[in-house]
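Derivation of every value follows stated rules applied to the coordinates shown; laboratory data play no part. Quantities reported herein were computed from a predicted structural model and do not represent experimental measurements. Cβ atoms are built from the backbone, for glycine too; each structure is taken alone.
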Structure 1
Amino acid sequence: MIGAIILAGGSSRRFGDDKRKSVLPTGLLMLEESIHKAASVIDEVIVVLRFGDISFAKELEEKIDNPSVKFYCAPDSAQGMAHTLANGIHQAKDWEAALVFLADMPFVQAETIESLLAEYEFRKTSNPIVVPIKDGKAGHPVLFSRCYFDEIESLTGDNGAKPVIENNSAHVYQIKVNDPGVIRDIDTPQDLAS
């Protein structure tokens, strides 16, 4: 099975408030929209929240009401994105691959997720890392074959999985997509407004 990990353990410092709870024009919370996008295509989704986010996890569980979506409060979330991802991937031991989403990128299209999965299936035997590219820029979500899970689990700092991608460049497959959502993240309230 291929699962999705949504990284939602950041502190939203640049946003000035908890951006995960900001409301999009659809009426959904930003994180809720990101979860719906992933769950519309992927069979199992782990949402990795901040340590101590138990009440927010319960609130999201009630809103989303989907047994294939699980919430996990990362014990090391305060140490940075790589720690949050390492905590999350540890929960995904029985997956053959993981698509890593960022909570503040709710505009990714379902077709893009399907394209990444199709590329993975085509390249499966070469242990691919599949990265979407829009206008020459690498985006998210990124799909990692299972053989990289241990390397991801040993990550530290705030750089996410970039070192894993750089260390395994021979296995990285870039697919061009016509989806601005793969490079559009929300860091400030202005990003939300635009």
Structure 2
Amino acid sequence: MAFTESKMLPLNTAAPDFNLPDTVSGKMLTLHDIAGSAATVIIFGCNHCPYVIHVNPEIVRLANDYLSKGVGFVVISANDVEKYPVDAPEKMKELAQTVGYPFPYLFDETQEVARAYDAACTPDFYVFDKDLRLAYRGRLDDSRPNSGTPLTGRDLRAALDAVLAGDEPIAKQYPSAGCNIKWKH
């Protein structure tokens, strides 16, 4: 589990479309199926990464705070499940139900979607505006596993508040960091 930072996709990039299976509902979902009317948060995650496990409670709180404001949420796992079977779709469904994800948890088996988003780590956070243009990419907040710093979601919440207010994206955006995506070779 190599410590990896996000690559910081250029702001104003159009959100790449996708059509991926939701491990919870069993339905195929596209970007437009999960997009919110005001903003969309796309998170690359997985089941086993300690960084994702650490932020899961705040991701759920944050989604519950913003879903009613027209913000769509999704977590996408692109890890190689042959090498990391704990990240397989049936295990993803179990995790989503256990932690209470109020949004879809999609499986990117081909890893094409993760590559299209230039995702590098789990968790990797992207906020798109109502026109599906990238307004924020970076960290949830400055809390890390065993850091003693409480989870607040401060950075992601500030980005969402700016997008919802129609303001320019926050200028200082820090990369997310966590485990590297487990690429197939």
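Can you spot which of 1, 2 the value 3.0 was calculated from, given it is distance in nm of label points 7 Å out along Cα→Cβ at positions 72 and 88?
So the calculation was done on 2.
Among 1, 2, considering only relative contact order in percent (Cα under 8 Å, 6 or more apart), which has the greatest calculated value?
If we compare relative contact order in percent (Cα under 8 Å, 6 or more apart) over 1, 2, the biggest value is for 2.
The value 19, 17, 11 for semi-axes √(5λ) of the Cα gyration tensor in Å, for residues 96-167 alone was derived from one model only; which of 1, 2 is it?
1
Given a value of 3.5 for distance in nm of label points 7 Å out along Cα→Cβ at positions 32 and 128, point me to the structure among 1, 2 it was derived from.
Among 1, 2, the structure yielding 3.5 for distance in nm of label points 7 Å out along Cα→Cβ at positions 32 and 128 is 1.
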